[in-house]
Structure I
Amino acid sequence: MMDGTLASWLLAGVPLLGAAFSFVVWSRPDYLRNCSVVLSILSLAAAAGMSGSLATSPENLLLIYLLPIAACASLLGQPVHKNLRLSWIMTLLFLGLGFVILTSQHVVGQVCLLVLLSSLIALLYRHHTKLWPISWFGIGAYALAVGCVTISLVAAPPLSSVTSLLACAILLPLVPFHSGYITALTRLPGSLPSFIVLLLPAIGIHSLATTVLTVPDVAMSTMTVLALVSALYGSIKALAQSRIRLLLAYGSLSFFSLFWWFVAISRTITPQSVVFLAALSLVTSGLLMSWQVVRTRYGDDVDPQAISGLVRRMPHFAVLFSLLALAAMGLPPFGVFTGFIGMLLTTALTSSVALFVMMIVWLAASWYILDMVQRLLFGRERSDLRYEDLRRSELASLLVVLLIVIALGIAPSSLFGITQQPSNAETVKESVSWNR
């Protein structure tokens, strides 16, 4: 069998070498976008072929499969434009770094995480505009993550465990460490937001799996309270948003916070929680790509209040957008529902406050998501708008995301090889083996 480290670098080499090769066709945006899509598909094939050689858990393997799928869908959903070339190359670069972080030894993975975070800081600084001024809070959040990862590399427990937990709270967003996530989803260009929404939480849950059992009890108790506060805060902020990307960013923050609460009280990462996180990230990615369809037709600074009546003139878009919205609300048979019910059934829910917060989060999501769908799809058709239904590449990207989310909801175990939840002793042993 191939050595795990060698398999990890061979897997990462496909998108990394592809990102370097992309500069050869830099002058041809259509070739560059198509090459990026092909390379993401090859990365998925490589992940499937090397799955037996990678030193990782079945749950982690699910995330490794989903990363190239999300990258491919994100790239397919983009229009061909020279201003988006850098975002396509960075998508491949981040895909390669994500592979290394999820499959390699602890030190190597942490170094690659530092590279990824530094790249995000540079991109956020480069792509601020008059419409979206530079966000020092977002940049500061990722700078804090760089410091936390660096300390976790050189310090001993419990300091290293606490700093690693803080880095996880930035990657897998939790109030008050969520500014970087919100900024990345709303201000990065092209395919990056719809890919990062899966990449960063995947890295966060991977790091959390190796940290959660070594963190002091007082830190996890604090995270339990922060998770409930974060869930309420994200829901309220989402209700107050008029811009779609901000609405989706805060809405996903509220659901990620529920995931944090389950992890904090159970002190373990279950297969059901991985399904929940993966499905939620993919649904948010699909909705971001749907909004990109609207932005492609009406401009990046389009006001959502000015768009209406898409349901009759853009039927394919309306159907896929509506189904993704239902999935984001946590309805069956989609993966968000299946993962959440799985977490409920495997965790002793004894707090009435937590149950109340969950109900508020679900009711708020039903309100702001249905309001978003109603604003875009229904209402008066405007004679001054040019209505154009989904192009083939856009249709393919949204359909891929929707089918994967349905698959996660119907049969996650049989399709992706997720095993039953291990005992705490087995989890500790497996977590230690990941770091060797």
Structure II
Amino acid sequence: MPATSLIKTLALAALASATPARQCEPPATGCQVPQLAAIDTLMSDFLCDRDIPGATIAIIHEGTLVYERGFGHADQARTVPIEPDALMRIASVSKPITAAAVRVLIDDGLLTLNTHAFKLGQPTPGILDLAPFPSLGDPRLADVTIRNLLEHEGGWNRSTAGDLTYIETTIAAAMGTASPPGRADTVRYILGQPLQHTPGTTYAYSNIGYLVLGLIVEDIAGIPLEDFIQQRVLDPLGVPDSEHQAGRTFAADQSPREPFYHSPFTATNVFDPAGPNVPRPYGSWDHEARIGQGGQITTARTLAKLLDARFISGPSIGLPLTNNLSTTWRRNHTGTLHGTESLARQRGDGIRYAVIFNARSPSSPSHASEIRTRLDQLFDSTTIDWPANGPICVYDLNSDGLLNFFDLVELINSLGPCPDCALCPPDFDQNCQTNFFDLVTLLNQLA
């Protein structure tokens, strides 16, 4: 039997005798990293345990992107694998990115933390000149500062008053305008409502604060928020503009790199309240109006890079990350909307990671909370031989993101002289032939 046939037979026999696949075996895309195979298993098990359609994950270790993969599926039918560079809704993880843009304006001397948010007749006027509707709802609104907005101390409390950024049809009806009302009219309506706390005295997580901050960045910079974020926050990190964008409400308007967002629920279409209900992720809110608070889409890799550059939460949100962190230091930000959840996690031991799902957990704990627990347990309990370089798939001959016997078979089928050196992708030693020496190189990689 010729040597090539023998090798091919052995390879196929090894595949046939391999351990049978589990009933739930979500596809994985991206480059395998042998040292981090435990993360492959963890992510696959997690999607199976929770019946999650798809997820992307990226990990940075000591400044180097060492892991970036997709698990599960991107489409509604669960037939198309999700790619590692999928652009996905990150919900409230948009907030620290908006905060970073605000910090840039402060560094430029165009704002201070004590600058008032609104022009409401103060001796020192604020930024946004929006007329409250129907009239000023609380004189304390004049006291709201940039610091209050960044730190969720603006005086609003959605636990008692509801989230006023999500009552779009109510606002439109009250103002006699088309639904959805958009950001400016939403803020005008909010300015006509009472506060629940005196600004600067009480922490209460607030979408309103970051809705306002997004408008403030645009007012001062004179360009859309997404453009300012790209130019002043992401470009310095080497992130191209194809990797972070403003999200869109409807699937027809979304990036082809976005997955399907799964949700079992329907609701009123805020763009056509009298029409039929729509799937919750596609029209039950005005996604474009949430650019500052939760409307951005990005890749897990981009989030990981931001995690390695700026604080993700707390009073220092958006500030440059310092290097003198305790190894036990931890910080995170999560985001959730119908059809998506996201986690951005910073650790003082040099590990930063981002995970994005295209489904929302139906119960507690959330996907974001539970994956954080499992990944942190893995990192805390396992001695990992972290790779010095990022994942490289140069030997992945069939482009499935894996190094296995199928790549060996692909190479075997290519053995022989090449009519053109440019058509010799398996020619690892670059001698214009695929032969025994290339086979040995690939076998060493498989080992």
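Taken together, the values in this text are just the output of simple stated rules run on the coordinates, not laboratory data. None of the values given here were measured: they were computed from a predicted structure. Cβ atoms are built from the backbone, for glycine too; each structure is taken alone.
Values for this structure:
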read-out: Origin of the derived value 31, 26, 21 (semi-axes √(5λ) of the Cα gyration tensor in Å; candidates I, II); value: I
read-out: Highest-scoring label, criterion being Rg/Rh (Cα atoms, Kirkwood Rh), for residues 252-323 alone, among I, II; value: I
read-out: At a computed 3.2 (distance in nm of label points 7 Å out along Cα→Cβ at positions 44 and 164), which of I, II; value: I
read-out: Given 12.0 for mean projected area of the Cα convex hull in nm², for residues 52-283 alone, calculated: source structure among I, II; value: I
read-out: Structure from which 22.0 was derived, mean count of other Cβ atoms within 10 Å over residues 36-43, options I, II; value: I
read-out: Identity of the structure behind 12.3, 36 (criterion: Rg and Dmax of the Cα atoms in Å, for residues 348-387 alone, calculated), options I, II; value: II
read-out: At a computed -8500 (helix-only ellipticity at 222 nm (-39500 (n - 2.57) for each DSSP H run of 4 or more, over all residues; to 500)), which of I, II; value: II
